[in-house]
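Here, each number is a calculation from the coordinates, and none is a lab measurement. Quick caveat: nothing in here was measured; it's all calculated off a predicted structure. Cβ atoms are built from the backbone, for glycine too; each structure is taken alone.
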Structure 1
Amino acid sequence: MSHQVQLLEVLRLWWQEGITLNGILMSITIAVLRMMYSGASWTATVFEGLLCGALSMTAVSTMDYFNIPKDLTVAIGGFIGFIGVKKVSLLINRILDKKFK
């Protein structure tokens, strides 16, 4: 019984301390599952997961600058993984087009 309690404590501490990693992993996981569900090829699935993870890492690194709580890291990673790289790119391009026109 004590081994189970210790394992749960280790997992709880890992989840709390690795919040940045958790957001990135959430993004990759949701992106891969989304691509698999839609029937995409395995190469497209792998690259979408990697791109969503990299985009999530970029977003997480800017959170301090915009005073966004680190508790939202997993939610942001999940959002990026759910909508995908192409939609994030379209959204950013729209914002930049409005800003610089």
Structure 2
Amino acid sequence: MTTALPIDRRLQLISDTQVEIYWFASNGFLRAVLGTHNGPQCAPSFRYRVLSGDSIELIGADGIIDTWTRIRIEGDLLHAESGGKPKAFRIAPETAEESSKQ
């Protein structure tokens, strides 16, 4: 099963306070940078599972950490719902490999 996730591209949350950056790989893993602007951040790796054409689960060491539903792409934006709240991510052409070289 597939979903509308842009594989090997950077997804960056559009937010003035929160930092959420994701790179999804085709092998079911993803890299992330999570935290706050001007505050603490971490860079975990997770697994993800496609639930349907428009939903996924993010899976950490302790189980499911988030579920994205109603995923859709409009231009260079990915829209999804997480915990019943809308999120919007800018899709950047930068790959995870390009980012790690900086």
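Figure out for me which of the structures 1, 2 the number 62, 38, 14 belongs to, where Cα extents along the principal axes in Å was derived from the coordinates. Don't skip to the answer; put the middle values down first.
Working: 1: 62, 38, 14; 2: 34, 34, 27.
Label of the originating structure: 1.
Output the label of whichever structure in 1, 2 has the greatest value of relative contact order in percent (Cα under 8 Å, 6 or more apart).
Values: 1: 34; 2: 26.
When relative contact order in percent (Cα under 8 Å, 6 or more apart) is computed for each of 1, 2, structure 1 gives the biggest number.
Comparing distance in nm of label points 7 Å out along Cα→Cβ at positions 22 and 54 across 1, 2, which structure shows the greatest value?
On the way: 1: 2.6; 2: 1.6.
For this comparison of distance in nm of label points 7 Å out along Cα→Cβ at positions 22 and 54, the top structure is 1.
If FRET efficiency 1/(1 + (r/R0)^6) of positions 6 and 86 (r between Cβ atoms, R0 = 41 Å, to 0.05) is computed to be 1.00, which of 1, 2 is the source?
Values: 1: 0.40; 2: 1.00.
Only structure 2 yields this read-out.
helix-only ellipticity at 222 nm (-39500 (n - 2.57) for each DSSP H run of 4 or more, over all residues; to 500) computed as -1000: which structure among 1, 2?
Working: 1: -28500; 2: -1000.
It must be structure 2, since only it matches.
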